[in-house]
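Next up: the structures, one after another.
Throughout, read-outs are computed from the coordinates displayed, never taken from laboratory work. These figures come from a predicted structure and were not determined experimentally. Cβ atoms are built from the backbone, for glycine too; each structure is taken alone.
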Structure I
Amino acid sequence: MKNQNNVKSVKIAVAILAGGSGTRLWPLSNPNMPKPFIPLGEIGTLYDEAVKRAFSLSPEAVMTVASEKLLPFCKRDGVALLKEPCAKNTAPAVALAAQYVKKKIGKDAVLVVLPADHSIPDIEKFRERFLLLAEIARKNDGFGLIGIKPTYPATGYGYIEVGEKEGSGFKVKSFREKPDFTTAERMIKSGNFLWNSGMFAFPVDVLENQMSKHCPDYLKKAEKCIEKGDEKGFFELKPDSIDYALMEKAERVYVVESDFRWSDVGNFKSLYEILPKDKDGNAVIGKPKIENCRNCLIISDREETIARELDSVVFVELKEGTLCTTIENSEGIKKLVEEILKKEKK
C-alpha cells in the first residue's frame, strides 16, 4: 500500500488497540462482546469506524493489537492481526506494534496509535489533524498526541497543559491525572488545558530510544515476541499505560488540538449522545415496543419488551443481564457490574 497522504516525507503505520473489559456499558458490553464490536444500529461498530479512520491516513500498514480471544472479531481486509500474549495495558501493546512496524516498514516510520472504541464522525477533519500531528512529531523527533478541547469539567479524563506554540500545535508543558471537579473546573477556566484523547503519533526510532531509557523491559519482551515468537517474557511484565510508562517522562511531546467531535463512549450517556434518535429524542437498538417515552436509551433483543412513559432513562435488557438507570447517572454502575462479574467467574 503506497503512501498517498499530503505529508510526503512521513511514512505512517497505524495500530488500533482493541482491549478492555467494557464494564461501564454492561450488559451491552461484556467480556464476550467488548465495546468496540457491539453493533450500534445505523452506526455499525466502533471498531469498523476506527478501521476507516486508520485507512484515511493512507498508511503503509494497519494492524490491530488484541488478545487471542478477540482476534476473530478484528479480521478486516488489509488489517494485520497482532496477538497480545496477555493484557498488560497500553504500554506493552504499543511496544509490540512498534517492533512490528520496525520490522515491516522501518524505524523512520511514524506509528499512529488509535483506540478501537472511540466515536469521531468527521473522518476528513480527523485525517487533517493527524497528518499535522505526524509531521510535527517527525520533524521534531518527539511524540505527538491529539488534545480535545474540554466541554465540561470532566473528572474521568487526564488533562494536558499546553505550552508554547510549535507550528500548528503546541509543546506539552505537563500532564495532569484525573482531577476532582473543582480542579477540573479551574483548569478549564484557565484555557491552558486539553483532554488527553489517548491518540498518539510516535516516530518509531524515537519511541525505541525513549523506551530503552524509561521502560526497557517492554521493548525487549516485545522484540522477542515479534522476532522470535517468544511470548514467555511478556507474561512477566508489569501492566502500565503508555501515559505513565513513557509520555509523562519523554523529552519532547507535542499536542495538536482537535477540531472534530470526539467521544470515548465511556458510559451510557455518551453512547446516547452519538446514536440517532426519533422525534421524541429516544435512541433505540433492537426490537422493543416504545410508547410515550422521551429522551431515553432503550436496548433490547426481545420483541416482548415494553418501555412506556419513561423520561431520560437507560433501559438495557439482554441475555447477559438487565440494567435500568437514569442517563445522567449512568456513569456509576461500574462497582455493581464488577460484583456481578466476580460472581460469574466463581
Structure II
Amino acid sequence: MKKNKAVIYWLLTGCALIFVMVLVGGITRLTHSGLSISDYKLIHGTLPPMNEQAWEEAFELYKQYPEYQKLNSHFDLEDFKDIYFWEWLHRFIGRFIGIVFILPFLYFLVTKKLDRSTIKKCLVLLFLGGFQGFLGWYMVKSGLVDRPDVSHFRLAAHLTTAFVTFAYSLWVALDLIYPTKKEVNIKIRNLVRIGLAVLLLQIIWGAFVAGLDAGFIHNHWPMMSEGKLMHETVYIEHHPVIKNFYEGKSGVQFVHRYLAYVVVGFILWIWFRTRKVERTPIQENGLKTLLALVFLQFVLGVLTLIYAVPLWLGIAHQIGAFFLLAAMTFTLHRFTK
C-alpha cells in the first residue's frame, strides 16, 4: 500500500467528489433547477454570468423553453438566479472531477506509478466519467423540447452511471489497498454479487421515482393507501399493463416500495449465510456496516414517503443509497480478493 499511497488517495478523492456531485445533483433535482441552463459550453460555461447584462441574457434564453413557458412564467430574475446556482454548481463539480482525474492520471502515467492492470482500470474510469457527462446533457435535452421535465429514463441512466463510476473507483482503490490474494468462497461471492445487482436495480427504480415525481403520491406506509397493499392506479395508468411498472407513477412507486423489502431480505440472507463461514475482522466489519446501513436506508425511505419528499429527507435517502452501495462494493471486494 505504501508504494501506491498517492494513487489510492487520488482514487478516494475521486470517490468523495462523485459523492458531492451526486449530493448536489439530488438537490438540483428536488429544487427543480436542472433545466435552468439550457445550453452547454464546456469552457465558457465554467463561470456563471458575471454582470447584470449576462444574467438578463441567460434569463431570456431560459424563457424560450417549456419549463418557463408552462411552469415558471411567474419567475423574475432573482427566482431564476436561485435555480441557476444549483445547476451551475452541479456542472462545475463535474468539470472539476474531470480535471482531478485526468491531470493526476497523466502524471502517474508519465512517472510510471501505475501498473498495466491499474492503467486499464483507469481508462475504464475515464470512459465512465466522459459517458456520465454526455448522459447529463442528453438528460437535460429531453426537457427542452415540448415538456418541462426530463425523461425519467435518461435521469436514471445519468444517476446510475454516477453510482457505478463511484463503485468502480472504490473497487480500483481497494485493489491497491488490499493487493494480497486470498482463498475465495465462491458461493458467498456469488451471493453478494446478486445482492449488488438487486441493489443497483433498486437504485434505478429510485431514479424512476425521482424522475416521475412519484414520491408525492400514495404517502402511506406500509399500505399504498388505506387498507391497500397495491393501489388500483398501479395497473390502469398505461397499456399494456407492464408499462405501468416503468412509466406509471403509481407502478414505479409500487416497484420501488416492494423492491426495498427484497434488498433488506437479501442483505439479511447474506448476513446469515456468512455466519456459517470463517470471516476475517475486515469482512466482519463490512457485513456489520452493510446490515446497519440497509436498515437505516429503509427507515429513511419510509420517512421520505410518509412526509412526501421534503428536501432534506430526499437528500438523506439518496445519500443513504450511496453509502449502502459503498458498503456492498466493499463487502463484495473482501469476499472476492
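For the structures shown (I, II), distance in nm of label points 7 Å out along Cα→Cβ at positions 176 and 264 is largest in II. Source structure of the calculated read-out (helix-only ellipticity at 222 nm (-39500 (n - 2.57) for each DSSP H run of 4 or more, over all residues; to 500), -24000) within I, II: II. Source structure of the calculated read-out (FRET efficiency 1/(1 + (r/R0)^6) of positions 232 and 256 (r between Cβ atoms, R0 = 35 Å, to 0.05), 1.00) within I, II: II. Could you figure out which one of I, II the value 1.00 for Rg/Rh (Cα atoms, Kirkwood Rh) was computed from? Going through each structure in turn, the value belongs to II.
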